[in-house]
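Novice: Dropping the structures in below, format is structure tokens.
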Structure 1
Amino acid sequence: MEKIRIGIICPSEIAFRRFLPSLQQEEAFVYTGVAIADKSEWDGEVDDSVIKNEEAKAQSFVDTYGGKIFHGYMNMICSDEIDVVYLPLPPALHMRWAKAALENGKHVFVEKPSTTSYQDTKVLVDLALSKGLAVHENYMFQYHSQLSQIKEQLENGAVGTIHSYHARFGFPMRQANDFRYNKALGGGALLDAGGYVIKLATKMLGPTVQMISCVMKDYSQFNVDMYGSYMFKNDRNEVFIGEYGMDCEYQCSLSVWGSSGILSTDRIFTAPDQLQPIVKVLHNNEVSETLLNEDSHFRKSIQMLAKAIHEDQTRKQLYEEILLQAKLVDEARSLAEN
């Protein structure tokens, strides 16, 4: 089977630090190169120093991982050297470049969120469906083996009858020029940390998940949401409470409260490859600990991309998951406004 040729739009940190080291371990793929935007592809005026900085970052990709530099995103998108485009751009730019890639017959591997609205995501999914192309949204934590191991413990009665789930994901303030604080670039806690919590709710509550309420908070000095919380339920009346933020003490936790115990873990979203997550179960004031397997959720997400490229059923499954995620994000905004 021929290798899948993949190129990167924008020499971003996550592409350099996480994506390419994982990709190099996957025999199904070959890295072709990285694209930098030409002046016509930037929104508004751009200084020559910015272009030079992008060129320097792109050269570091070549020096470290090989491949070539494509001058212009469209040059990569239209190239016959590329089968898949990886998009680690700020969220507001995903729609434009993912759509261009699909229109030119390229599969799309996009960092979360797929777009900033359900309507835009639906356009991408419909286009991908019409062309038989994969669109994969990179919420990689969902593929870590700890999730299936936790579910197995719960199914085996670790906490008895499940009443509720509680998840938190948030981090302290970053530098003021971070795109997360820029509304025009798709900033805001909902689209960043909040999306992880929504995705986990869908994985724990299953296909009957419903969002019941949402509260979002912003600060006067920022034009984006900074913190939020949700409540979900399913047809078994299990409740999922989720909180998220980008101005808070770091949290990355899941706890499950049941009739005979509480299960908890604290690296549910961001477990590094060499980390063995620890699951604790509290029962009758005694705590037992289980050391779970280390795993590479980024590699597994890349493997899911390869599967979607080759299998119709997997592509359709990912379409449904992407649309559900975008729908729940839109519902969060609507509920928070009421």
Structure 2
Amino acid sequence: MASFDDLERLREEGLTRVREAAGGEALRALEREYLEKGGVVTSLLAEIPKLEPTARRDAGIGANRLKGEIEGALAARREELLEAELAREAGGAFDATLPAAPSQRGSLHPITQVTREVEEIFTAMGYRVLDGPEVELDFYNFQALNIPADHPAREHQDTFWCDEEQNLVLRTQTSPVQIRAMETLEPPFRVIAPGRVFRNEACDATHEHTFHQVEGLVVGEDVNVGHLIGTLKGFLGEIFRRETDVRLRPGFFPFVEPGFEVDVRCPFCESGCRVCSDTTWIEYCGCGMVHPHVLRAGGIDPERWSGFAFGMGLDRLVMMRHRIDDIRHFMGGDLRFLTQF
């Protein structure tokens, strides 16, 4: 059994054994032997109350000094072994004092960026942002939008059918949110609905099976085409950060009457360029006054209320802003493309 007369010998022997320990298990064994219950140091500390009062002070100082030096030596040896292990893993070239390699930060997808910007612009104009299911009922995607089963407009939608018996489709447009908004909101109201849509068509530089739209709907009393034009001009001026001319051409959409195709003055040129095919105008979106049949399908009286709706492609907006010539880049997942934004 160790005695207080052997403190110096115990100290030298303990420190030597710690310095020569070859691994974590050896250090753990020494820790148990010296510091834990029944160990050398704890046994000495337990004997102090049995000593003569005059000897207790020096015995306590010596035992606690031994404990502190053994603890420090164990910690230092563990650090040495860890550094040696890291150096071996790094082929001998590891320097623990060097700063860590800088982490690479990601960025929002360009579609997400422009979607958030569109939402901010329209919410500042008093619009609410709504969402709707991507797997939609035929009723909301077609019938309630004045597109019955035998309507020729269905032939241009290239629909992905999920379950024909249950009349489930991947929505081909964000317009179904119009009906869901009219079913749940009391007029007057202004809403937009950004989201993904799907078309079963061949992919090329200007066509993709999955793309993004934003639908806008305003319902109120005495809403007219002038309100529609003012809204679109205000939005386009904000999104392109410059005053933008628009023109309306007659267009057919089953859910609006009258319907219009909207062209915007090319934001990249004054006399014509590749983006606008040298016309100074770019076809941008479809819009019009909400058809009475659509208002009725949404539970709104067309004799009292009127409204306008518009739908525009968010992918096209990003392509115009950044002069991107292939829509497939957005879904390609190529980091060389995405890190530019």
Structure 3
Amino acid sequence: MEKKCIQEILNRLADVPFGKCLSIRHSAGSDTPFSECSGQGLPADARLKIITYELYPGIEISYNYFQAERFPFHHCHRSSALAVDHCCRGRIGWEMSGGLSLYLGSGDLSFHMNTGCADSLITLPLGYYEGLSLTLDIDILMEQPPELIREAGIDVRKLSHRFCRNGTVSALPASSHIEHIFSEVYHLPEKMILPYLKLKCQELLLFLDMTGPAETKPLDPYYSGQIEIIRRIHAQLTEDLTRRYTIDELSRQYRINTSALKSIFKSVYGMPVASYMKHYRILRAAEMLRDGSSNISEAAHAVGYESQSKFSSAFKDIMDVLPTEYRKQHG
């Protein structure tokens, strides 16, 4: 599944050179999109594509496709702009002003005022990301509300205060309601994109208007120093898969308490340490079996399993087939 996700995102980025960001903007009232490809400040291995549709004055939606590990990101929306971000696939982290780090996983929804992330350092813990950004310019919408907002009686300023009280960042964890709204917007025929996005924008605003503050959650205030420690721990865990480390060992080595280590690791990489490493080991073994570089015994040993029976059991848990069958399928 992960390999399929990565490949679909890479297909979206096929027309983007490495080290570049391709920005495509569809302005209201224009049949010709404006395209710009730039690479200022991007690392050589990064590829980004941002496709923006202006739905109404003060409302726009962007499809975001990213391949990278880390890259600086700047945008120049007005200070009155509220950003609503939906993560479809992968994971994404913003290191915002003041050192606050916000991480989203598949299905999560986040809210923040754009002044907080105008200049951000973005991290992709899994190396890829696909998501959607809705930007609402509160000042414009209060002066010129489109019909969808007038008809629903939505007060966008109150909405922004509800989800970003005192400039804070908040989130809604993945749920069936969020999935229902976003499930179809990532795979639309070109001629249906604009009308469908307008419909889904109205549905999202109505959903948010009916969502109480108690249903949101403040994001844990992880800061750049803590995140950097977790990245170093991740690098050590994945450098030599034949080595296994306990949480206590890592806690002592990096001088971080065990509770913080476990909590921040899960926030960044989406799973507890043990679950993440089990997935990482098995996915690496599956890659070795696919490319024919190792037999089952060699692959098991290379990723830290001395017992082939334990390896086979773990492999089936993750891949849904035994390694013997998997090798036949990809032989």
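Novice: Matching task: 20.4, 65 is the computed value of Rg and Dmax of the Cα atoms in Å. Pick the structure from 1, 2, 3.
Specialist: It was calculated from structure 1.
Novice: Figure out for me which of the structures 1, 2, 3 the number 3.8 belongs to, where distance in nm of label points 7 Å out along Cα→Cβ at positions 142 and 286 was derived from the coordinates.
Specialist: Value 3.8 for distance in nm of label points 7 Å out along Cα→Cβ at positions 142 and 286 corresponds to 1 out of 1, 2, 3.
Every number here is computed from the coordinates shown, using simple stated rules; none is lab data. Computed from a predicted model, the values in this text were never measured in an experiment. Cβ atoms are built from the backbone, for glycine too; each structure is taken alone.
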